[in-house]
1. Can you rank I, II by relative contact order in percent (Cα under 8 Å, 6 or more apart) and just name the one with the largest value?
2. Looking at structures I, II, which one was mean count of other Cβ atoms within 10 Å over residues 28-35 calculated from, given that it came out as 18.0?
3. Kindly point out which one of I, II the value -8000 was derived from, the read-out being helix-only ellipticity at 222 nm (-39500 (n - 2.57) for each DSSP H run of 4 or more, over all residues; to 500).
4. Compare distance in nm of label points 7 Å out along Cα→Cβ at positions 84 and 116 across structures I, II and report the one with the greatest value.
5. Figure out for me which of the structures I, II the number 26 belongs to, where percent of Cα pairs over 28 Å apart was derived from the coordinates.
6. Just checking, which of I, II has the largest value of distance in nm of label points 7 Å out along Cα→Cβ at positions 44 and 92?
7. Tell me which of I, II gives 1.9 when you compute distance in nm of label points 7 Å out along Cα→Cβ at positions 68 and 100.
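Just so it is clear, none of the values below were taken in a lab; they were calculated from the coordinates. Owing to the predicted nature of the structure, the values given are computational and were not obtained by experimental measurement. Cβ atoms are built from the backbone, for glycine too; each structure is taken alone.
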Structure I
């Protein structure tokens, strides 16, 4: 079992974050986007594989950026390094994020996802997120076009 830890993202993490971002998305966040998010007080975390006795340092596996509101949380970016995908790490980060939001008495989590990102949509639905809207032409494409975003919500209120 890999030993992992979720740690607050810091400016020193951003070169690694940008490297993973560039291998993961068609239109990427810039280093400036991440710096602005950190400076604005958004919640940002890195999931790291901790070094063992045979390694010099830990390794970035995933990260997320969250915008806290009064009673809701918006997931702005969640990315898993391609070499760690389909191993449950996105679900693990989302679970921790949901626990964090619940502990702060937040009632719901919102996110946008590309209509073409079927694996992410499938995961979100599995975890209880429901489609609540559609944003037309939300994401830019490298081809010059635009792609719609599905708006999803998960209620954290126990009924």
Structure II
């Protein structure tokens, strides 16, 4: 649905994810291997306005990811065994945080909303049981759009952008 050609699964059990050193190292390995300029991560903070976006796995993934970005991935002294694998330190320049309590950037996704829903439907284990998911996601996106001043009927994603330079 999105044109993604490669996904790396870290194979953690649903509902059991914690921001451990082991998880951070796995994320650092991928950062150093892929060498991204920007990462899109879940918020490590609970969002009381959108509690369903505060799943414990999402917050744990966000916390592990931000620690992997800083300080770990750029630090030659963190996970030195990765150097032996040829994985040199790497500095991710930006982190875009989803579901943050204080977003500072938005993207109008109205024209690509159907692709977003198709991508969510591809995550069968998490979405096949929820027939209300498309309407719920649309309503959330419309609230985002209204909050940033887009016209009625538009749909937006919002992020907190963290400059890591």
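1. II
2. Structure II accounts for this read-out.
3. I
4. Ranking I, II on distance in nm of label points 7 Å out along Cα→Cβ at positions 84 and 116, first place is II.
5. II
6. Going through I, II one by one, distance in nm of label points 7 Å out along Cα→Cβ at positions 44 and 92 is largest in I.
7. II
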